[in-house]
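Pasting the structures in now, so scroll down.
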Structure P
Amino acid sequence: MPNNCLTFPKVCKRSDGKYYIDFKLNSKRYRLFSGRLIASSLYPNSYPEKKRMTLTTKLAKEVYEYVISNNYSLTKPISKIKLFDKLIDSKLSEPLSDSYHKMLYQLSRLMRSELKSKGNISSTFIESIPLQYKNNTSYNTIRRHLNVLVNYIHNRGFPIELSKSKSRKQQEVLHCPINNIRELLLKIKNYNENLYVCCLLTYGCLLRPHHEIRNLKWMDFNEDLTYIKLSGKRVKSRRIRIVPVPKYIREILVKRDLDFNIFSNDIEPYTKGYFSLLWRRFKRLNPDIGTGVTIYSFRHSGAIDIFKRTGSITKLQKAMGHSSINVSLTYLRGLEVPELREEDMPEL
């Protein structure tokens, strides 16, 4: 029997007096005792026996008309908005970081609003969202997150056009190395002790300040504070990272409760923007530092020092916590390390 084929429902009676309808839909046989599948309130067998035949006949007609009008299916197709919500909820239920979850949620609300008002989400609309951002990095970030959502729901049956927008070339941001580390650290120490410790760890251990350092607990250090060990979930490379702690950092650390964050002296760390805010306030008081110097400049300066002393890209890779040497080679382009010395140049 071919698809879109339906036999008219036949009214039948069981030996116990119960009535039902019997029919075939697309080669599959159905027996229905009520109108529940088509959201009908007809339940013939709940009536006295003399009325059941009439009501079952009425049910047969309702079922036939429903199947014909519903494209030969007993299943009511889910609306676009309900399918969209279901798929987005599924995506957002994945183990995502708080910031990533927030970004995807905000973008999904824009898409939902467009779907609700227009009845569809066009590729033109999707491509218009990143255009609000003049900065190429922001443009590419929003475009990438949108494509994650669009591809996810498209691959799961939602009718949506894939975006054809291209990424923009980003200008590489190179953090300025610091010429006089000791002098700057002394200024920071006089301003705020936590910011001072953060900058020291960024320089001396080459950890990333806003996530890896801000979330440090005393349990991340070994007994004599000579090493820091971070699980793969807490570092960018997703690999376990063990870094030595230089003596000049150990001398200022005072170990407390193992469960405590080393800056907040509590279970919970400070918020994500804690060190950024401190650094902005510090720079307002010290404008001579220069606009190009950031907390990350301490990490870059530490990398320069390691590479100058060792000349080893492998050691630099391990110190920086990069996933591959290729990442370190790319990173090294902005470290302002001279590749040629005067004695390497041609002689007369």
Structure Q
Amino acid sequence: MRLFGVLFAAATLLGAAEVRGVWIARDSLGSRERIRTTMEALGRANFNVAYVNVWSQGYPLFPSRVFEEETGILIDPQYEGRDILQEAIEEGKPNGITVVPWFEYGFVGVWSGRVRGGTLGPIFDRHPEWLAKNRAGESQFPIGGGAYYLWMAHANPEAQEFLIRLMEEAQGRYDVPGIQFDRARYPTLECGYDETTRKLYSESHEGQDPPANPLDAGWVRWRADEINAFLRRMNARIKAVDWRALVTNAPVPTPDGYRNFAQDPPGWVRDKSHDFLSPQIYWRDLPTYEAKLKLHIEQYGEANRLVPGIAVDVANPGELVRIIEATRALGCPGVVIWYYEDIVKANALELLRNTVFAEKAFLPWK
């Protein structure tokens, strides 16, 4: 049964049903008061769901016993004494905002800005064997400006188990309708040459090593299939915690995700490993956005499992209204906007409240 589609249809009988989501990143989480004012502003603008960052820079933003077992650290030291997820839930509820924990960093184990004194961050100090590597055996994957990420090896069973347990913990301990996982992809096709991944590939290919050519079609497919299998297990485990839990993801736009990162969202739709997806269709002009969204609908095979991620043009917020209208016209049950602080910079909250979000809406899964 396609749960999301069924619930969408049922909610429509009760009134307007639409996901009106927004991503909330670290820069909106500095204090509980900041979270409160954010949720109040979103409630006034008739949003109904906030994807709140809870896994960032190599640390959880909620007290995690799973993380503590692996690293000896309970929570990101920058948030010690707080529980970002619980604060967001409590501040969101009176404002009509449902909070979904957003595991933004996905397979990323640490950001270079948190690596000091020769350490590799709490995860890789404890588990250096989890490090993803390129063909040269290097584990630093640049992100610009001299910064880099260290990624967990995507096919490593222990790293996968750690991430699933982290998400199970959030789903089981908090009043949330599900989770959103992010960065379920390789940083580049040069990635995938760590010892564990090499061994797993060899075992399934009669002792052969992975191809030296990172663009080899079979090698790309194998890596994508490993991520797909992980996501199927993730979905099953989270739904074992709560059968009602919604599992979502924010993939790179298709087809670039597969070509560049071995990410296969159309395969996720076929596998039914997600209840809906929010591909990052961040083109800010309407004609390009419409063309990209139509391509996604064609490749995913259905519109009602697509809640596209859209971006704000700070200099032209009116285009956001047109993009939301186009999304509705194409049959998608909502949008998620990247991201709250850009909405504020564009002075778009009042614009949305006066136009496309003039009336409140039920969440499709309510």
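Throughout, read-outs are computed from the coordinates displayed, never taken from laboratory work. These figures come from a predicted structure and were not determined experimentally. Cβ atoms are built from the backbone, for glycine too; each structure is taken alone.
For which of P, Q does log10 I(q)/I(0) by the Debye sum over Cα atoms at q = 0.08 Å⁻¹, calculated from the coordinates, equal -0.39? Structure Q accounts for this read-out. A value of 11 for relative contact order in percent (Cα under 8 Å, 6 or more apart), calculated from one of P, Q, originates in structure P. Each of the structures P, Q was assessed by FRET efficiency 1/(1 + (r/R0)^6) of positions 45 and 301 (r between Cβ atoms, R0 = 41 Å, to 0.05); the largest value belongs to Q.
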